[in-house]
1. Say we calculate distance in nm of label points 7 Å out along Cα→Cβ at positions 11 and 43 for every structure; which of P, Q gives the highest result?
2. Ranked by distance in nm of label points 7 Å out along Cα→Cβ at positions 83 and 139, which of P, Q sits at the highest value?
3. Taking 10.8 as the value of mean projected area of the Cα convex hull in nm² derived from one of the structures shown (P, Q), identify that structure.
4. When mean count of other Cβ atoms within 10 Å over residues 19-26 is compared over structures P, Q, which one is greatest?
Structure P
Amino acid sequence: MLHLKLPTDPRWAGIAEMQLEDVLTDHAYCEQKAASSCISLILRFNDLEELVDTLTPIVAEEWGHFERVLEQIRRRKLKFGFPRKDEYVIQLANFVKKGGSRMQQLTEQLLMNALIEARSCERFKLLSAHLEDQELQKFYYELMISEAGHYVTFIELARKYEDPKRVNKRWQEWLSFEAEVMNSLEIRGDRIH
């Protein structure tokens, strides 16, 4: 369903489990950024009523995820650290096509968001299957389902506001580029991406 061209190295989940404080901190900031990204789209494209109505509950849901991750950090008496540079997202942002029509700009942002959600979904699935902590297994399984829904929503919105054939072609380009990015990054257990 996710159509990612390069799966996460299976060693990642074990490394992440050994760096739980760091990965949970990074996850919290990922949720905050996801909410912020949707808010930015709402503000920039506030004239697109369906977009606003679709993204508004996602903002609330992503912020709710942020709060839930914070709760997991505190429940385990771990430290909520500082945000770190996200090389994965930086590289994806550099792939966004500049210029074009307003709807093409929207499509680029929606496809980038869809890709981030897809990779998060894949990573959450790995955590839900491999963590020894049963509470975190359940937690990540729930979030995996949510991220899958967001991924589909972003793709559907892109197809609503831009020619679906163009969206599908560009999506394949995004998927190929993302595989290159994943291949270039070292395996780090202290990050979600």
Structure Q
Amino acid sequence: MNPTSKTVLGLHMPTDPRWINLASFSLEDILTDHAYCEQKAATSCISLIQQYPEKVDMVDAIAPVVTEEWGHFRMVLHELKKRGLTLGRQRKDEYVNQLLAFQSKGGTRDERLIEKLLTCALIEARSCERFRLLSLDINEVPLREFYRKFMIAEAGHYRLFLDLACRYGARTVVLQRWQEYLDFEAGLLKTFPVRGDRMH
């Protein structure tokens, strides 16, 4: 099965088709935003390890993701340099900030971990969906394979974070909460303007 099909990703709202067209005309901006997304993904994994070192299975599972995400950051930097472009300033990521605000802040230590893992899973799922669009439709053909590699990686990360969340709680309860995240994210996207200079 295609790892990016809706039945696997489960996203409740597809990206507005206008996004890919706008992104094609904002390559420096989209590459800059992409680079910072990869950097923040690596940082998030490091933070999980620091906060939950006793979760040995989780630490073992996501430690390689740190290396992979940082490698992705360097790949995007290389792509910018190859094009004679520079890494711009990091911009506020309202999408991620809203997902963080949606997290339940109370509960047990494991329940808070599940919230963090579900947030990571959703960010990876949406990134995967958008990388797929770039791999299929971006104007510059050489960039399509570039983004296809990212799409495949993000699909794996999405499944990893969701599986880890289910490991630390009752699967039915975790998946119910996952649906709440998906519903919230779909509503969130409806409130955002379509702009091609952001990954999310």
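1. When distance in nm of label points 7 Å out along Cα→Cβ at positions 11 and 43 is computed for each of P, Q, structure P gives the biggest number.
2. Numbers: P: 2.1; Q: 1.1.
When distance in nm of label points 7 Å out along Cα→Cβ at positions 83 and 139 is calculated for P, Q, structure P comes out on top.
3. Details: P: 10.2; Q: 10.8.
Label of the originating structure: Q.
4. On the way: P: 19.9; Q: 17.0.
Sorting by mean count of other Cβ atoms within 10 Å over residues 19-26 in descending order puts P first.
Throughout, read-outs are computed from the coordinates displayed, never taken from laboratory work. Remember, predicted model here, so these are calculated numbers, not experimental data. Cβ atoms are built from the backbone, for glycine too; each structure is taken alone.
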